[in-house]
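Throughout, read-outs are computed from the coordinates displayed, never taken from laboratory work. Keep in mind that this is a model prediction, so the values were computed, not measured. Cβ atoms are built from the backbone, for glycine too; each structure is taken alone.
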Structure P
Amino acid sequence: MPVNDTQNLTKTPNSSGVYCLGAMSVDRKFDLLADIVWKTSNPATSSLSVGGVARNIAENLGRMQVDVGLLSLGGFDQDFNYLKEESQNLIDMSFVRQIEGFSTCAYNAVLDPEGEMQLGLADMQINEEMNLAWIKEYENVLASARLLIADLNLPTETIVYILALAKQFNIDLFIIPVSGPKMNRLPEELSSLTWLIVNQDESETFFNRKVKNEEDLDCLATLWLETGVKNVVITRGAKPSLYANQLGTRLSFKPPQVQHIVDVTGA
């Protein structure tokens, strides 16, 4: 995995000890001006924005005046330059490496005139390079961390390593899943996980159990606690979310509501 020789893999930890680990991406959205016609050119407008679950969380922490570092990978391309330019004022990007042979993550969504996605294309192969060899290069930095936040774009072996690191050094750890299909990256034993923020679909996928009523949702929370996780939040879009912890607390709460949803490509 060739890397940029100018990158410093032994960089000292940041002042807050807060790090986000996982994906960063460039998101391209194409809004069709008429219903899609397949196998031909379609008139559309386009927009470009920065994304990636871990990067987005890091940006929000940066907006709250938290000194936060991002650990991720990018390619030697314009998408990486754009991501760095748009992110570096809020995020410490010095832990992000560039590697040869891969493109920076890119997500492309094609939306119809009603805002419904007709096609999504995700170039995320570089995320698989955030493997055990990659994460071990940052062990000295992470061992002194106060808080780690990881998304499930990371391979299973990396998630397992981060869980073990959090246990060994008593580090608060958040894990944020990204989709139902990637729930198989999450181990079944989660006693070193402080917080899990997961949606209903991801929970149903992990436990192979459908929610038909509120009792079923409560049962999912119980199943999560049985994995050892200390705190879990199950989100359900606009419906009330459920919080549960190992002390027996259960709390249902409504998420913030918006008047107008532009699109749901990142939901």
Structure Q
Amino acid sequence: MPELTFQGLRVAYLEQGGGVPLVLLHAGGSSGRQWVKTASLLDDRFRIIAPDLWGFGRTEGWTGKESLTHDHQALLVARVIEEVALGPAHLVGHSYGGATALRLVLRRKDLVKTLILIEPILTPLLRLAGEEKVFREYFDMAQAFLSNAAAGRLEEAWRGFIDYRNGPGTWQALPAATKERFAAGTGSAVAGFHSNLSNPTSLEDIRQVQLPTLVMCGEKTTPPDRRVTEILREQIPQCQYTIIPGADHMSPLSHPEFIANAIRRHVDAAQLAA
């Protein structure tokens, strides 16, 4: 993977294809390689750029004095767009990466042509919208992970999270090497949960997103993730909304063809309307 240096640290990114820049931001616990299948379906038209965010994949961990936030991740993405894309790009963010994508739009709209959000983790929005029950569902899961991780109960922490995302028994069925990889990423996951729970994005921020936007949601995802996408659909002025049939939260891995086609259609529609 190619690399660049930002704030004195190594930032790695996947790059393939040619054409208009398309930047893909991965979920927590993942890396830019999450997008390999989707990229292979789009690289005939787009120049795919999929960075590893701070602390994930081959990008070095965050070393700032402040706790890592989605704004810090957004600054990393801004540097990637400026240095690699060399101009505004279409932007796709999934889960943790979706929250970062939205912070980038709020800070540097000049770098983004269109926005696609796949179940972004914007949990505090639920409480702001009066959705306390679904807020507590995610909050309680996150707190259980953080408590178990702090106590050194890494397997218990990851079992709870992975089974929440993918169904009971998923963790137990994973190969030992995969479990070890997750355990090794516990520090980044802890930072990610704190970033998610402290995300300052407000309902008023959402209403200020003045870009052609597509919000996507898996048919079988969790209630908090679904409700966040519904709030975005209700509040973003230029928002289209798509359900991914049969998908849960990790749709970029399970439904790359559907997502690739949706990206093409969204970019085409935005260009026709321009």
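Brief remarks on what is shown
- Value -14000, calculated as helix-only ellipticity at 222 nm (-39500 (n - 2.57) for each DSSP H run of 4 or more, over all residues; to 500), assigned to which of P, Q: Q
- Entry that produces 18.2 once mean count of other Cβ atoms within 10 Å over residues 88-95 is calculated, selected from P, Q: P
- Comparison of P, Q - label where distance in nm of label points 7 Å out along Cα→Cβ at positions 32 and 104 is highest: P
- Mean projected area of the Cα convex hull in nm² - highest-scoring structure of P, Q: P
- Given 17.0 for mean count of other Cβ atoms within 10 Å over residues 176-183, calculated: source structure among P, Q: P
- With distance in nm of label points 7 Å out along Cα→Cβ at positions 224 and 256 derived as 2.0, matching label from P, Q: P
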